[in-house]
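Right after this note come the structures.
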Structure 1
Amino acid sequence: MTTKAASKPETKNNPAAHAMRQFVDWLDEGSGVEPFFKYSGRAMYGEKCFGITGQLADIQTALMDFVAVHPDCARAVRDMVKTQRIDNMALDMIVYFPGVDIEPSGRWTDRD
């Protein structure tokens, strides 16, 4: 059985992008975290990547909860967390993943 995430061109042969596409589709708007699709962090020189905004504890909790219900994504999430970067965004934080680029979809299409 093929999931809709597997058919997205951005996730083909990219386990991290596949995992984050599933994370975005799974993410509840009331979770306290939101996806950020085109973030350019420090020393990225304009390159854009996927990130997650919110309080750091909420971001970590969301990722752990996601892996609990999507164990097939655990390895990709673990590898991403090892290379994550974190920036302060005023009252929130952003955890971002250089090299992981996915397009907005579903209820998140109006966000950059």
Structure 2
Amino acid sequence: MTRRGVGRCGTPLEAIVGDLYFVSTSIYTLGVDAHDHRPVVVVAVGAGAMGRIQFVTRTASGTRGVPHDRSPECGLYQPGRFSVLAGTEKQLWTSEYVRRLGTLDMDTWGQVQERYT
């Protein structure tokens, strides 16, 4: 048995609602995603250290979800869609698994909020 926090890698990061992140799919899909990482937008952050972070994943394929133009300033070079609501524990929201890309534009953010929150 290890002490609390020992063995975790990466620096804890703050999840900010409305911001874009590049997230390792291993922290929310149990290995069933064809991609190792996906862009996501955070839609909710639970209270306390044991809370959950909810987000909507972005894909460059498919026809469902909220359309999003390419956003090269955030490293998103293809148009895509925010289409799948997912979540993970705050404990896993660390620099090992997550990288902040920027803030989602207000028009797309409004559509994501309307559809997923």
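A short reminder: the numbers here are calculations on the coordinates, not readings from a lab. Since the structure is predicted, the reported quantities are computational estimates derived from the model, not experimental observations. Cβ atoms are built from the backbone, for glycine too; each structure is taken alone.
Among candidates 1, 2, the computation of log10 I(q)/I(0) by the Debye sum over Cα atoms at q = 0.11, 0.22 Å⁻¹ that gave -0.31, -1.38 used structure 1.
Starting from the value -10000: which structure in 1, 2 was helix-only ellipticity at 222 nm (-39500 (n - 2.57) for each DSSP H run of 4 or more, over all residues; to 500) calculated from? Working through the options, I get structure 1.
For which of 1, 2 does mean count of other Cβ atoms within 10 Å over residues 23-30, calculated from the coordinates, equal 17.5? It was calculated from structure 2.
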